[in-house]
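Following are the structures in question.
Read-outs: derived from the displayed coordinates by stated rules, not from any lab. All values reported here derive from a predicted model rather than from experimental measurement. Cβ atoms are built from the backbone, for glycine too; each structure is taken alone.
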Structure I
Amino acid sequence: MDFFNIKEKVIGEIGNVLSRAKEEEIKELVEALLSARKVFVVGAGRSMLMMEAFAKRLGHLKIEVYVAGEIIEPPLTKKDLLVIASGSGESILPLEIGKIAKRIGAKVALITARKKSRIARIADMLVYLPGSTKLGPGKKIKSVQPLGNLFEQSLLLFCDIVAMLIQKRKGLSNQDLLKYHSNLD
């Protein structure tokens, strides 16, 4: 096994995906995150893990944020934003939660590797990250990695970069973020 050779390929793949993100889609998502009264996030499987990490960082940025389905989740309103991550755009739980959010009148944002999907049809905004998913590469970037690794890794880094954009917009220092960081660990 050639760890360093694989590492270079993986890092290159992630860079390729992130370089294809569209500036206007990113700006629309950032504006929606900043203008929402509350933000809710959801995904399935490893995409959900990435969204939980995103929620944690948004909380550090003084954004009221919740993971959909958690016990402390308050009601969603039409002043709120639901951010769905789904590489395939077909994940059942995020799709159904998205439908509920639409009925309530909340805005729905989708981060996905498929522009045409059932979740994309209900989303108000979409960020396209063309990484391979469990459904395969399709017309997206082919990967040396299994299943949805490329989308999921790109999703995590994308969300961290979006958080950095919000931090800059709000004029927050790393010291400011520490005030909202867990102190029980």
Structure II
Amino acid sequence: MSIKRKALLIQGAFGAVILTLLMQPMGALGFANYNWMLFVVLLLFFAMGADFKKIPSMIVCYPIGILWAMLNGILIGALKDLPPWTSGVGLTIVVIFCILTVHENLLRDTIFANIPALFLGLAETFFIFSIHPANAPAITPFHLFGFFIYGMIMSVVLVVGGGILCNIFLGKEWPKYVFGRQEEKQQTV
């Protein structure tokens, strides 16, 4: 069996156990219906290349997305007497334009330019405050941010823990066979 396959099996087994264990506090605290939010953070982290250097910008931009969603809600309330398309379409265009102009253009090379994390904060805020899961406690923006941070911790534990186990069982050279372009020599370990 190749080193790459062994590494992926080790990481898969570790991931299955550690993610299951790390989800348990959500249920114990009464937030089991929100476990899915932890996995959305995993998706974001891995979609961004599992790059630890991007974590600070993700942590900064996610709550900024929450703030943009809250601003959108305030503006919808202020425009409630206007025709529905004004807030439903017009306001949405303006808010998204402002987000992209400010964060992707004006703040492009700063910690405030992580558009995927920002839009995740925006989208989850819209979703959570639009649809309340049955038998689930109501949550606040602080809960959203806490779930995001916990999901990020899960992501880091998953990557670091899986890497440590691969180092123990496969040696320190395993990453070049999994992530590198080198051809693996046929090994039977």
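Data for the structure
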read-out	value
Source structure (of I, II) for relative contact order in percent (Cα under 8 Å, 6 or more apart), computed value 24	I
For 8, 29, 28, 20, 11, 4, 1, 0 (P(r) over Cα pairs in 10 Å bins from 0, in percent, calculated) the corresponding structure among I, II	II
Parent structure of the calculated result -21500, given that helix-only ellipticity at 222 nm (-39500 (n - 2.57) for each DSSP H run of 4 or more, over all residues; to 500) is the read-out and I, II the choices	II
Origin of the value 13.9, where mean count of other Cβ atoms within 10 Å over residues 12-19 was derived from one of I, II	II
Parent structure of the calculated result 26.2, given that mean count of other Cβ atoms within 10 Å over residues 84-91 is the read-out and I, II the choices	I
